[in-house]
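Student: The following blocks contain the structures, represented as structure tokens.
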Structure I
């Protein structure tokens, strides 16, 4: 099987991590999880976004750059929970737009991002997850991650606007769109079958 690079995108709470875990059970894929638990700035960021936005985003950027070698040298195909594009085009840009990141910090971050893109592999397939903000807010409350409980609804709404614009202009590889508002691919067999039908041919096609 030739190596392939699959990315999973979507707002906070749309089900990216669960989908990555689910697809790894059915295909020969190595997961690259989002390094939230490794970020030493994340707790401080949620307490004071203005003070810690640059530090937190720079940490994520550094880890995504380090993952380039994992993607290139992996013995089998890779599926990544949130690629580098979202860090820059969605999260960092949102912080700058909301004046939670200084202009000079934003410009430095974007310079590093644009330079890094010159060397990084482009995904062979993008699976984009979407669902209404009311569902996202409910899921965030239900999963109970302490740092996420203080995320303002306005912050998530601005992220969603940027996500909609970004995915509308994405043309670097094929995209599978999944509305996860009523999909339960964790425990519902019918929903699992539906997801597999949507992605199976594409995944097998790029991994053969």
Structure II
């Protein structure tokens, strides 16, 4: 019995080390592969046709505003004010009738002064991969600026570039890790999954009819 217990412990330790190694390799690969395409300065990011704003829940479970959401909308408005882009795809989850991330995103951008006719809602942005690939396959954009927090932008840009898309990213204001530990931990495993998706050529859950976006003026 003791021998089996020792073997079980050894297997558990080896598995933990292997998992840690995979997480570390995924982390380093994504950070290095996306670093030169990600910007903190609105002045330095290249002007582009379209901004892809990645969705998240507008509110927390306790009813407070989700600052990840608010800061992304503020960053998108910065790009608009700086003349870096004129069209916006707001991509998020609308899988339930009473839950609509793209509509909430559009409404906040409109309240910030972005014209409604410049905002295109993508209701099937269930995952980062879905949002990025649908920006091309549905909205016809093979070059765009992604807006999210830095940790999310790194993964999104890496996915886009691995799918042959000319993506850049602008970092929204971040949330201190101590307030978002669950998000931090989840991101580590999401980065591992990126390589599984690449290996199996994962595609968006839904596609659909193309939607034309107006040309930059």
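Each reported figure results from applying straightforward, stated rules to the coordinates on display, with no laboratory input. Note that this is a predicted model, so its numbers are computed, not measured.
Student: From which structure (I, II) was log10 I(q)/I(0) by the Debye sum over Cα atoms at q = 0.16, 0.18, 0.24 Å⁻¹, for residues 77-188 alone calculated, if the value obtained is -0.93, -1.15, -1.48?
Tutor: I
Student: When relative contact order in percent (Cα under 8 Å, 6 or more apart) is calculated, the result is 26; to which of the structures I, II does this value belong?
Tutor: Value 26 for relative contact order in percent (Cα under 8 Å, 6 or more apart) corresponds to II out of I, II.
Student: Let me ask another. On volume of the Cα convex hull per residue in Å³, which of the structures labelled I, II is highest?
Tutor: II
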